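Structures given as structure tokens follow.
Every number here is computed from the coordinates shown, using simple stated rules; none is lab data. Predicted model, so just to flag it, every value in this text is computed and none were measured.
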Structure P
Amino acid sequence: MDQSIKSRVIALAQTDPFLTVKDLAREAGTTTRYVRTILSEADLSLHELRKAYARRLEKRRAGEERSDTFPIQEELIIAKVAGSNVRTHVPGWAELELFQASMVERMRSQLCYVQLLTPKQLTLPRHHDSLCLRQLLPKAIQKQLVVTGQKAEVVHTPDGLGEILDLPRTGQALKLTTVLAAHDEPVALEIRWLGLEGLVLQWSISEPELAIRLDG
């Protein structure tokens, strides 16, 4: 099975479950029969995805308490989340529907979990090997991206993250949040999670953002 088409179909279905099988086939450049096979093998149901999406909207309307945590998934995932259900600390985002992308990256011998949260439409390219999540943003925005703020925190390892990154269950992790802006407007938050062992953060007055380096 073509992994790029499979990933694209799954990402599209999870991002907008109200697309029909025919819509998914057209967007992914394949057949409706192949789409049904992909969804079946991934144990995904458009009906169930739509119900889950509706429940999330109901929770947003009910003013469910915001959370600092995100669902942790190993493969590249793009989903919609209610801005009221996450703490972004970006004015106005609580009233918006946001796109959330997440994936695991490898930095030499260590794994890094990366998340991107934005009100902008995210697009999954047909070929996304070695993809940086910032490349999912509209191309016009990518060219204008600047870093307007960063925050590094040492926090307790969230549930599920330690297993994916092979970290001690009771250990700590680095949470590096980067604010990305274009035309003087915040357009995305990038959050990187890493284990602390051998980790070095290096800042230079000539560079706009922290450099992550691993010793050893």
Structure Q
Amino acid sequence: MIVKGEIMNINKAIRKQKRTYKRFMLSMCFIFVLLPIILMASKTINMFFIVYLVCIEFMITAVLLLRFNEEYIDFKWDGYHISIWCGITKVKFIITCKKVDLVYTNGNGRDFKIIIVTKSRFKNKKIYPVDINFFTKYPYVAQMYTKIKIRDPEQTYFYFIINYGGFRKYVLLNELYKGCEKAVFSDDAIDKIKEYRDCCINPHVYK
């Protein structure tokens, strides 16, 4: 985890994340294939060992799926909409750039969240209406939300949260900043965008 004030090369962190993910998946797949071979080679096959092996294989599969779910994120900006796919089920969010009013980030390092507040649900089942529970969980967002609500008190707002993809969320955040020109970005979100852009423009500074 990157603590406040620590210099980080985001692109380097993304590359390291990809390498670590590939090594993890390959090693787990290797173990998944190797265990049955060891059992057959041992010539001590009985019901106990078979059940034990099935349980281990099941746990390995679950870990692989959980890791894939945590890592997977993809997005595309066509100049008007931003499409975002998240998790193992590839949950899809389609947002109209001009409808996004607020972008807030919570947390640091690879585990930070992007919270997006928009005027339009646009047939997205995973986008929820802003309510009291949302304000309770993210009180700082409530302060920013009040400011945009004053401008348009009759408008209904919706939100969704992106917490997949690790460091690749920095790239998504930068795309949101480029595409959603009318949106208000939190100070922390602006800092993350600057950090990402600085390391792209001056990579030698962050070695």
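Results, tabulated for the structure shown:
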{"quantity": "Test item: helix-only ellipticity at 222 nm (-39500 (n - 2.57) for each DSSP H run of 4 or more, over all residues; to 500) calculated as -7500, pick one of P, Q", "calculated": "P"}
{"quantity": "For 18.6 (Kirkwood radius over Cα pairs in Å, calculated) the corresponding structure among P, Q", "calculated": "P"}
{"quantity": "When relative contact order in percent (Cα under 8 Å, 6 or more apart) is computed for each of P, Q, the largest belongs to", "calculated": "Q"}
